[in-house]
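Dropping the structures in below, format is structure tokens.
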Structure I
Amino acid sequence: MAQVARRVPAESSSSGQLVGLDEAIDVVARNANKTREDRRVADESVEALRKTGFMRALLPARFGGLELAPQEFFAAQIQIAEADMSTAWAAGIIAVHPFQIALFDEQAQKDVFGKNPDTYVSSSYNPVGGKVEQADGGLMLSGRWGWSSGSQHCTWTLLGAIVPGEGYRTFLIPRSDYEIEDTWHSMGLQGTGSNDIVIEKPVFVPHYRTQKQSDGFAGKHNQTSPIYDIPWAQVFIRVVCTASIGAVKKALKLFIENSASSSTDPTKLQGDPDITRRIAEVRNLVREVEVVMQANFDDMLKTVKGGGEVPIEDRVLYRYQASLVIEKMIEAIDLVFDVAGGRSVFTGSPIQQLWHDVHIARAHVANNPVPFARNLGAVSLGAENKDLFI
């Protein structure tokens, strides 16, 4: 893999656009209960999103992708999450993987997308359960990985593991080489289907279907669109927090709608300083995280389209800001749920489901701001960056 030469600034950040997203979102909303009950995204919802181009939003154009700017992709994910956060979470994760695979060896890209641009890939990057051994021309991989969202819809997976004597790599594995174990029984995000990936007997993985962490950090690729010069990790870390923004938007909408049909006089709520303060704070929190995300990707895209590289200091800051999204959305949805009324405590309450979804998202390691705050503070004081996933 060779580092692509810096280009003349492009006239457009995208080579395509999504079509019929509103109609697809209606399908997602209609299937939200089924998605939760089945503990996997409904097939009809996946197909509806496929038709819009969302699943190919970050796929290189030469394979039939749209090469959307990341901020356009995440704006769509937020809209989908307003219909169902589980669907937005799982579909977003599947749809973000073509961006990473675009940084792999050319043959790996062809293996996955050469015959079908709508090939879906899941992932589990936690290396704890993986075992790697050396082999001629590649590596042998076995183990167990959890939290592989949307895996039932996928025919490939990306798995993280530690290569002895070298360090972290991502392995690209075809469906024939692994099993999916149904383990996803959760109190929120039930429809993400985040099951375990199991490889009992070691399978051979050629070197070209692996990616060293240092190569991902450096952004080596052979693409022509400037979006692939944006650091890969900056795109992935947003896919596991952005859906919560749509969920909070939906919760606020439900709260306002419920207040209109409440036994309490709505005009009294309008004059209740606690209620009006909470609504104002929720709206501000949502706007804050949206604006930061948009501005960060705007700045990164402007930099790479101008032939530059995103500075490490900015990457560290952006990483920390992404990790704060769930914290802020938990604060927002708590503000609403605390005063949502007695009906919200019953099983099946829509606003309660959203509360669970947002809180469960905090369990993802990428949404824990503590280590990223430490790294940002240390780098600001002149220390070396310690995080290669930025």
Structure II
Amino acid sequence: MTHYPDAVALTRKLLSFNTINPPGAEEACASHLGSLLEAAGFRIDYAAFAPTRTSLVARIGRDTGKPPLGFTGHIDTVPLGAAAWKQDAFGASLEGGRLYGRGSSDMKSGVAAFVVAALALADRLREAPGITLVITADEECGCGGAAFLARKTSLLGTIGALVVGEPTGNYPLVGHKGALWLEARTTGVTAHGSMPERGDNAIFKAARAVDVLRNFDFGVEAHRMMGRPTLNVGTLHAGLNINSVPDSATIGVDIRTIPGQDHRQLRQKLERALGADVELTPIVDVDAIYSSPDEPWMQHVFAVAEKRIGEQPVPRTATYFTDAAVLNAVYRDVPICVLGPGEPHLAHQTDEYCLVDRVEQSVAIYTDLIREWSL
């Protein structure tokens, strides 16, 4: 019989790996998970898109004519932030039912939970349609690990449905907005600050661009669950010193899109609105994800979750984006549910923690979903 850690113990182990992104360095964490899964009979493929930047795909089962059930989660985390932590960010301290550490909610507890559920059922999954686990590096900086896997479609294979273990407090969500992050750059000609007429001020052009962005009309109807797309100007960098005319300015633009929006057409509309003085460069470009709540498997997930969380779920969506936006291009619009034990409001926070009860609850939900899919 296969021996495996419980999900809380595995979460604590995963938290001990410093996978802050940048630089990421997920290789050791991925290897630890791969070793556990390989020992239980999973076939393991590692995919490193850069030194120490490693994702893994683990699969078990055989071809029965029914595709496997998919799970995905990332093992990189965001930086600690400027505020001092009261807890050791990598010490995985357990106090009052709370497990502290960077990545505890977002989302090493989710990865640990679906890995433990998979390990528990491994012996019974070998002759079943089985499951595929996609555990990624570099999600936090724009889904880089998932994008690398998506270019190697043979590693991902096919699945019939996908569970994303991002933090939802174990509440099943049916989608999330897309993200189009852009750098809008203006250029000019530098000159001495006492002779501005000899230069061409890039900040003035940027100021006009910001005004256009603030009043930009997407021209689309609101989605019934996600509402309207949004645009935020998050950064503005320009100038080297006060007594020079700046010859460059860069605006950081964060757009969140809704299902049905074409990002290429949206960029073209933005370019027309901003004019020739502004050059747009995409930084992150991932589509929205949405699965109909009426889809049979989604209804099944709702029923499974209801038994465990004690309330009847109603269709909701996430405010963040996930690797599913990239993987969906390979998996071709299979039903996708975002469901994980982390607390969404604690993601990226100082003294981040997850609730032990939620972690154990998520293992039960994942186990039910795997069993009823494959066994």
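Observations, loosely collected:
- Relative contact order in percent (Cα under 8 Å, 6 or more apart) derived as 18 - corresponding label from I, II: I
- Distance in nm of label points 7 Å out along Cα→Cβ at positions 63 and 175 derived as 1.6 - corresponding label from I, II: I
- Per FRET efficiency 1/(1 + (r/R0)^6) of positions 167 and 191 (r between Cβ atoms, R0 = 30 Å, to 0.05), the highest-valued of structures I, II: I
- Highest-scoring label, criterion being mean count of other Cβ atoms within 10 Å over residues 207-214, among I, II: I
- Looking across I, II, the calculation of helix-only ellipticity at 222 nm (-39500 (n - 2.57) for each DSSP H run of 4 or more, over all residues; to 500) that yields -9500 traces back to II.
- Per distance in nm of label points 7 Å out along Cα→Cβ at positions 247 and 335, the highest-valued of structures I, II: II
- For P(r) over Cα pairs in 10 Å bins from 0, in percent computed as 5, 23, 32, 25, 10, 3, 1, 0, the structure of I, II it came from: I
- Here Rg and Dmax of the Cα atoms in Å, for residues 31-94 alone was derived from just one of the structures I, II, and that gives 16.8, 53; the source is II.
- Ranked by mean count of other Cβ atoms within 10 Å over residues 47-54, structures I, II are topped by I, which has the highest value.
- Value 0.15, calculated as FRET efficiency 1/(1 + (r/R0)^6) of positions 311 and 359 (r between Cβ atoms, R0 = 25 Å, to 0.05), assigned to which of I, II: I
We did not get these values from a lab; they are worked out from the coordinates using the rules stated. Only a predicted model underlies this, so the values are computations on that prediction, with no experimental measurement involved. Cβ atoms are built from the backbone, for glycine too; each structure is taken alone.
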